[in-house]
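Input: structures, listed below.
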Structure P
Amino acid sequence: MNAFFDALETRPPAEREAAQMAALALQVAHAQQNAPAFADILRGVDAASIHSRRALARLPVTRKTDLLARQKRLRPEDPFGGFSTLLRGPQMLRLFASPGTVYEPEGTARDYWRSARALHAAGLRAGELVHIAFSYHMTPGAFLFESGALALGCTVFPAGTGQTEQQLHAIAELRPDAYIGTPSFLRILLEKAQDIGVDVRSLRKAAIGGEACPPSLTDWFRTRGVEVFQTYATADLGLVAYETAAREGLVLDERVIVEIVNPGTGDPVPEGEIGELVVTTLNPAYPLIRFATGDLSALLPGRCPTGRTAPRIRGWMGRADQTTKVRGIFVHPSQVGEVVRHFPEVLKARMVVSGEMANDQVCLKVEVAHRHDGLRTRLEASFREVTKLRGEAELVAPGSLQDDGKTIEDRRTYS
């Protein structure tokens, strides 16, 4: 069994760097000529001169808020805000909507999101059956990994989310080899299977994403016969990094250029220091240049013990802003504001996320001067509608919430 997806994974680092820097200059020129947003953002930039990391670091950082603002300004003329080079029709296979609302295109290229590389590292091989439990509704998560599984020659069972017992019976009857989805739902499946006596022992490996998976949870899965491998991917960028059998950080994908920068200035930080993950993708269909993920990480020194020579990151280490990910879904401070905007009786609000081992608990704490009949229920319904997440609302007295400027507080433990 081939340990590597292709020869790119073991090429000399200097060869990879030269190839990526040559591709970078071409990608900047392509973005300027074919993506109106980057024609504006990179106005006056000589694309041919952007052939080094130092030159790349001089370009402006584009944030999700910038992308969203351009999309909103140009709707319905261009739902992608001038960032995509694709046209609807033969060039575009699917169009997705992520919370925000942010629209993302999917091109027709085989393994468009490049997830096959990560799935191969997780042990998936041709002929295997894969149980995919990411959402197949509006967002690209399930399709992002399905395209990679199909490219490997796997067969896919599109389970989606929810209906736990029905999924368990499908696993028992179909006996899939692997699971793809969030670690929290995999844990729910395994615990429920034990409770009701359903045999799910065919699941021996899993590619997980969308949430943090601390070593303690990885060990918990291992004691139940499942080896899990973390992936780091986004709806905008596709695969960014993936875990290998070495369990030492996440190896960067071959088609992205990653910088770790100071969140305030966008300047690269020294190797090993924690900073914001900024990614330039070499995808011609959606050519994002210096796209800020809002996630914190750090570069690891040395090479992966498996023999892969691409740089590695330590994995997800928190958020550079208050935006957080809960059960695989991003929640922005503006969404909390949107929830309470229709409730004049609310004086102040704060979303608190707690829990451990991928067991996220969400509570929307709101200050109110007086008790109001049905307010909790209405707040919970509004929260679910806006964020697509279930959470509890708690009414507290004025002055109860800390005055520290936070709208979202993450109390989760990842040890």
Structure Q
Amino acid sequence: MSETFDTLETRSPEARETALLAALPSQIAHAKKSSMAFAALLAQVDASAVTSRAALAQLPVIRKSELQDLQQAARTNATNVATLGHETMPGNVFGGFSAIGYGASMPRVFASPGPIYEPEGTAKDYWRMARAIFAAGFRSGELIHNCFSYHFVPAGSMMETGAHALGCTVFPGGTGQTEQQVQAMRELQPAGYIGTPSFLKIILEKAEEMGVALPSVTKAMFGGEAYPPSLRDWFLARGVRGYQCYATADLGLIAYETPAREGLVLDEGVLVEIVRPGTGDPVALGEVGEVVVTTLNRDYPLVRFGTGDLSAILPGQCPSGRTNTRIKGWMGRADQTTKIRGMFVHAKQVDAIVKRFPEVLRARLVVSGEMANDVMTLQVETSTPAVVSGAALAARIGEAIRDVTKLRGDVAIVQSGSLPNDGKVIEDARSYR
């Protein structure tokens, strides 16, 4: 239970925070110098002054949807191509976010849906997955059956490079061909499986159908899908202990599950913030918000990258002995755009309304009614009781709603602390029947 991948996992939280903040100015300066996108986005930022989380929180958040738009626009319009030594840096491919170019420094390029293109650098365990694989129980000298995709998306390579860094051998199973997967597992006898939980379930069910026992498969690391307790118990009943990790194609590993099964522990190579959806403002400890990550990756130096995923910080430390911050895991999507009366309304517009009124603590835009009969109500918690705030404040907020969204909306001043802690800024409660 106390066994860890390295000493970084058990250092004091103060030592970790000091190290992360000490690395921050250099990483931001590197991003400005080495990537065309951040040279523009952070042009007015003094990198040497970004030495605290408060200072970091003043920088813009680059969300995944914006990265896709910037990449597509750059590929369409840009003609700038820089030369780095003997390598070519095509600014129109990665939207100017990559610090490396085609050639020896970039052995692979991947595509995620969108498409968004991601570079892979040459660093050992480039995606930092070995830590999560170790926490799932895998050890040097073992064979891992890797069923993440090996084409287009980086998932297969992410897990393979992490397994190699751990000293494991990998069978590149990929996806599909269920009977052949069963045959390979029976004959090669891997120590465990890496892939989505649903595909391992399919493989084990096929093995049962074929009358094939797979006693060597006793551990698994999952990603890419939800992993509910019911599915965890299904695997345990078949002798497989499965743990989940949280990673993205842009950032690599963000957090991972340990044998304690109490949340996900943050990776040592990222600085994570939880912000209010549609904004860059960090939320209070324990409040649900969007996961925003600054990575220390020098090849793809993403600063304040908004994942679009919701989560929350858990209090205390992991019983496994790891001292890094824990998050609850994936809790939904932060991208909360909806169409009301034919017009799109975004979470950032709700934030713009709220920021006009210092007495408003939290807000939630609820869209109700039936198709073609939308009712928009902004529920707000205030620092003063409703009897004090009253109709005057509600009227002023109503005017701000019209000004920002160009739509009329009702305002309901609700009791402080009554809005759900689920990260939702916009709730679509309409009936579509």
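None of the figures in this text is laboratory data; all of them are computed from the coordinates on show. Treat the numbers as computed from the prediction; the structure is a model and nothing was measured. Cβ atoms are built from the backbone, for glycine too; each structure is taken alone.
Here distance in nm of label points 7 Å out along Cα→Cβ at positions 108 and 300 was calculated and came to 3.9; which of the structures P, Q was it taken from?
Only one of P, Q returns 3.9 for distance in nm of label points 7 Å out along Cα→Cβ at positions 108 and 300, namely P.
Please state which of the structures P, Q yields 21.4 when mean projected area of the Cα convex hull in nm² is computed from it.
Numbers: P: 21.4; Q: 24.3.
The correct label is P.
Where is distance in nm of label points 7 Å out along Cα→Cβ at positions 20 and 196 largest, in which of P, Q?
P
Please state which of the structures P, Q yields 2.6 when distance in nm of label points 7 Å out along Cα→Cβ at positions 4 and 236 is computed from it.
This figure was derived from Q.
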